[in-house]
1. Of the structures labelled 1, 2, which one yields -12500 when helix-only ellipticity at 222 nm (-39500 (n - 2.57) for each DSSP H run of 4 or more, over all residues; to 500) is computed from its coordinates?
2. Check the numbers for relative contact order in percent (Cα under 8 Å, 6 or more apart) across 1, 2 and tell me which is largest.
3. Once distance in nm of label points 7 Å out along Cα→Cβ at positions 39 and 111 is calculated for every structure in 1, 2, which label goes with the largest value?
4. Going by FRET efficiency 1/(1 + (r/R0)^6) of positions 7 and 127 (r between Cβ atoms, R0 = 41 Å, to 0.05), which of structures 1, 2 comes out largest?
5. Using the calculated result 17.5 for mean count of other Cβ atoms within 10 Å over residues 15-22, pick out the matching structure from 1, 2.
6. Can you say which of 1, 2 returns -0.59, -0.95 when log10 I(q)/I(0) by the Debye sum over Cα atoms at q = 0.11, 0.17 Å⁻¹ is computed?
7. If you work out distance in nm of label points 7 Å out along Cα→Cβ at positions 63 and 95 for 1, 2, which one comes out largest?
8. For structures 1, 2, which has the highest computed value of distance in nm of label points 7 Å out along Cα→Cβ at positions 47 and 119?
Structure 1
């Protein structure tokens with residue numbers, strides 16, 4: 001059982017882990033030991049997540065979420081399989097926690113009189129600069 005918040009707990013059967021060989025340097029060890037972990041969580045079909053959290057999670061996950069709604073996290077930071085597994089689970093929990101926080105609604109405000117005047121003044125100055133860029137007449 002993976003505890004995310006007081007309300008959200010992910011059962012172990014919802015997570016699948018696959019251990020693969022890490023990329024990058026590591027000498028002979030990297031060719032023999034599968035230390036990298038690929039954690040898969042079917043967020044789209046998970047009964048633990050409410051629909052608004054699923055929608056926010058899809059947006060936060062980006063390319064890490066497949067078309068089927070499966071979240072794939074790949075970790076190969078350390079040379080320890082157990083530590084990589086912990087890191088992957090921590091990242092999953094952190095991502096879901098971020099998705100549980102509902103964004104604050106934006107309150108529409110009107111621009112102040114001073115900001116309107118400054119904008120118009122800046123436009124007028126810019127227009128003057130552009131007007132002076134024309135051809136120069138030879139009066140001599």
Structure 2
């Protein structure tokens with residue numbers, strides 16, 4: 001049966017990107033389950049294929065760089081319904097910096113997920129992260 005979403009659902013789904021940015025920027029990696037479904041599957045340039053919350057958490061902890069901070073900004077959030085479910089995508093700008101210093105790297109990505117309604121609210125699953133560009137700061 002196709003999933004039908006209303007304005008409140010759309011708001012909650014779009015808010016997942018703000019919550020994702022907070023979890024990543026605040027290094028609260030153990031809270032990724034507030035954004036991702038337990039059976040999440042994410043394909044990314046840095047992580048390859050990650051399956052399940054435990055793999056995602058382990059990857060985030062393992063790849064965190066000491067004293068490096070990030071600032072994730074999402075734009076162009078698009079939510080579409082089709083026979084297969086709810087698709088959600090966004091552009092992501094990631095700025096890497098050390099506290100009090102100018103950024104040393106920036107990257108632009110395109111994110112595409114399926115969103116699912118869980119007992120705890122909407123969550124992202126079946127994700128594809130594609131690197132559009134990256135540059136060191138000048």
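FYI, it's all coordinate maths here, none of it is from the lab. Everything quoted here is computed from the prediction, not taken from an experiment. Cβ atoms are built from the backbone, for glycine too; each structure is taken alone.
1. Value -12500 for helix-only ellipticity at 222 nm (-39500 (n - 2.57) for each DSSP H run of 4 or more, over all residues; to 500) corresponds to 1 out of 1, 2.
2. Sorting by relative contact order in percent (Cα under 8 Å, 6 or more apart) in descending order puts 2 first.
3. Going through 1, 2 one by one, distance in nm of label points 7 Å out along Cα→Cβ at positions 39 and 111 is largest in 1.
4. Biggest value here belongs to 2.
5. 2
6. The value was obtained from structure 1.
7. Top value of distance in nm of label points 7 Å out along Cα→Cβ at positions 63 and 95, among 1, 2, belongs to structure 2.
8. Max of distance in nm of label points 7 Å out along Cα→Cβ at positions 47 and 119: 1.
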